[in-house]
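Structures follow.
Values quoted throughout were computed directly from the atomic coordinates according to the rules given, and no laboratory measurement underlies them. If you're wondering where the values come from, they're calculated on a predicted model, not measured in any experiment. Cβ atoms are built from the backbone, for glycine too; each structure is taken alone.
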Structure I
Amino acid sequence: MSVELKGKRVAILVADGFEQVEMTEPRKALDQAGAKTEIVSPARGEVQGWNHQEKAQKFQVETALGSANPSNYDALLLPGGVMNPDQLRTKPEAVEFVKSFFRDRKPVAAICHGPWLLAEADVIRGRKMTSWPSLKTDLRNAGANWVDEPVVADRGLVTSRKPDDLPLFNSKMIEEFREGAHAGQGAGSREKSLK
């Protein structure tokens, strides 16, 4: 096991309907790099993963979103799946949880449909990023510079398009999480620019 991320705590924010491989593969990479990962969710008890359009495994929720303290974590992982971020973006506590990582300039990694939650949190203005192609217009409308690339890192924000991008996503995520706080991380937030 590597120790690149030893001592780092990573929150994995998911609701029912997340794309299972987009949680399990990055989590495995983070754990192997020495991080302590924790599933944070508004779901109670267990949260349901999906494999495309079919139910997959259930996973134990380790910390309820309502009692999760963002200051206890060094970084945030946002897996995709259509239903997952669509549910999370309707929950003010999930949106606030995400915003706090940007306010504190902590690194964030989001894949596939995960960036939908970043658009809702209004933290991507002026940021270069990618996602599943159907989110392109939503992300551009939220002020992002959307590109069709396997992985994009912009001031502590790592994004990828789909499960095929996971090897590059995982590598870049570990690199950014190892670096820690990024001075420009809060720059994409309208809230930050008004202060």
Structure II
Amino acid sequence: MRKAFYFTFVVVAAFMVAVSAHAAPPSWSVDKAHSGIYFGIQHIYSTVKGYFNDFSGEIRFDPDNLGQSRFDFAVQVKSIDTNITKRDAHLLSGDFFDAGKYPEMTFRSSAIKHLGGDEYSVEGTLRIKDVSRAITVPFTYFGTQPNPFNPKQLVAGFEARLNIDRLQYHVGTGKFYDMGVVGKDVDILITIEALRDQ
């Protein structure tokens, strides 16, 4: 009797492990050549735009298994580029990012929800400098298709737009905001093409 029970238990456990492994969301790699993290912020009357050249991401996504899906990103602060070297150096200084002390920004997801159609949201923790805050980021999932240049590869597309208050993350003391020079609200656009083998 015990042998029969043990055998049944082993079979059920193996089946559950196999199902779980099969259901795990696939891992996608970020296509850096066709992805970007961009931002815009007000300077008196104009909008200054820039982006970060160096970032990485771990993407596990399956619209049919959001419970195990996740988006984790890391951005190297020193890769900031606003097309003005002097301005970039100022942004990296202690007046703003203090990149020597805080070289990396991160986002770690905790839950993904389907809002309807191709719209989703991801909840997680955004860490900039010495501040970590829980945020919810809406994003669009454009779908998946074979890579036109490599039929053995799949391409998935994602786009997120959000706005954050830089002062909440200690990116600046508020001095330049109070002077009316640099705004506090930052518009962010994240556009991702992700790849995986079929």
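One of I, II was used to compute volume of the Cα convex hull per residue in Å³, and the result was 100. Which label is that?
I
Can you tell which of I, II yields 4.5 when distance in nm of label points 7 Å out along Cα→Cβ at positions 86 and 134 is derived from it?
II
Given a computed value of -8500 for helix-only ellipticity at 222 nm (-39500 (n - 2.57) for each DSSP H run of 4 or more, over all residues; to 500), which structure among I, II does it belong to?
Answer for the origin of the read-out: I.
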